[in-house]
Structures are given as C-alpha cells and as structure tokens.
Structure I
C-alpha cells in the first residue's frame, strides 16, 4: 500500500519532485504523464493493494478552481492529470 504520493506540474518534476528549480516552467502535461506512468506500474503489480493521492482537494459544485490551473504543485483538479486519475480510478471494481 502506498500511503501517499503527489506529482507536480512543472517541466522536470519527474526528476526534481521535492525541490523545484528556480527557473521552472509550469507544465500540466508533465504531471499527467507521471500519473499515467505510476498507474500503469501499479496495474502490473497486483501486490500493491492501494494508494492515496496527496493534494486531493474537495471542490464544491460551482466552485472556481482556476487558481489550480496555474499552480505547479500537486493539485490536479481541472488539469490533464485529474483526467488521467479519473480514467484509472473509474476502472476500480466496487
């Protein structure tokens, strides 16, 4: 079980996850690619029982989350990374 993981939205975040470079570039696709990769890796490892995605904020209906679309941290609501998670988590049998 992964207790938590968080993936950031800037170019190079795959390699520099804990220390953002001073001249970083915001990059939502980088986060989406990371989510896709980790979900594929977990799918291939049935001994992983689950995981928690850090930075999962509850959004109220009609709430404006535009700030998250320019935030380079782990927020994924409204970003391509959120769509990747939705795709994978929707496959889970209930």
Structure II
C-alpha cells in the first residue's frame, strides 16, 4: 500500500528525546492522527521514554490547526503534513 510521510515537531520535555525535536514517520495512505499517535507511543516505549501522547494531555496541531477544528484523533493525515505536539502546562504560582 502507498505510504505517506509525516513530520512531527515536539516541544518542551519531549523535544529532548529526538534530534532537533523532530521525527519523520511513514504511515499507510489514509492513516489517521490516532495511527500516528500509536506509532509515536510505540517509539517512546521502545526508547524507555516515560511518556505516552494523548489528545487530552497534549495540544496537537496538524499543519498549524488544532485538531478540535478538524476531526480530532480521527483526522486523516496527508503526505508531508506537519504535526506539532505541545504538552499542556498546568499550575504554577506567581506572587507579587
């Protein structure tokens, strides 16, 4: 089956685990974001990286558009698309 290539850009903690904070993955044509996340999570597990990426804990953009404006994890990916993964940052305390 024909393949598509997807570029993934990581930010914050995850960027330190990949050269230049990026990863290039080949998937079957018609693959969804869910399939991509499954592949990334397999790589994280194989490298003993203590994270798993979900759409609930990470801000995920496809070609600069948040997945909520698309079909969420069921969004079909196209060849040479760019996926950006940013962890949600919570908490903190600012005192004046």
Practice prompt. Taking mean count of other Cβ atoms within 10 Å over residues 40-47 as the quantity of interest, name the structure among I, II where it is greatest.
Written response: II
Fill in: Origin of the derived value -4500 (helix-only ellipticity at 222 nm (-39500 (n - 2.57) for each DSSP H run of 4 or more, over all residues; to 500); candidates I, II)
II
Worksheet item: For volume of the Cα convex hull per residue in Å³, which of the structures I, II scores highest?
Response: II
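Where a number appears in this text, it was derived from the coordinates with a stated rule and is not lab data. Quantities reported herein were computed from a predicted structural model and do not represent experimental measurements. Cβ atoms are built from the backbone, for glycine too; each structure is taken alone.
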